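Laboratory data are not the source of any read-out in this text; all were calculated from the coordinates shown. These numbers were taken from a predicted model, which means no experiment stands behind them.
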Structure P
Amino acid sequence: MLACDGTYLPIEVKWTEAPDAGDARHLNCFLKEYPTFGKGYIICRVPQKIKISDQVMALPWQTFLDEIAAAIAPPGSCGGR
């Protein structure tokens, strides 16, 4: 879970290069239980972002901070760019 100024972003880190729905099952379960969180992310070894489900994206570990900075914080706060 990443947090900034009361905004929380559920993440899961996986070693896989080919994430699928099975890899997102815990995030999907969490997001079903807490729908106000909206989206979750799998940080893994994919070469580019991939949509796993309506609420879960897989992001490359090398660039995930750039990808989620806007989701968790407006520019200039908590490391937002």
Structure Q
Amino acid sequence: MRTLILNVIGRVICATLLLSLSALAAAQGRAVIEVATLGPQIGDPVPSFSLRDQHGQNQTLESIAGTNGTMLLFHRSADW
């Protein structure tokens, strides 16, 4: 019984180690992204804009501003 338990524990440790190493290898191939260079940061002023919404109506920064301010979320299209 002890041998079986040690065998199972050994397999779990090996699997965990292999998964960790493969994740580390995949992460090393990725380029570092400097978020500060991607666009406006929290608290930065945003230039005026006019864009159509999903209903075809023009929206501007002023038209979407609320009484507590505005939060803009930039989302990359799923259509790469």
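As an exercise: mean projected area of the Cα convex hull in nm², calculated from one structure in P, Q, equals 5.0. Which structure is it?
The read-out comes from structure P.
Of the structures labelled P, Q, one was used to calculate helix-only ellipticity at 222 nm (-39500 (n - 2.57) for each DSSP H run of 4 or more, over all residues; to 500), giving -13000. Name it.
Clearly, the read-out refers to Q.
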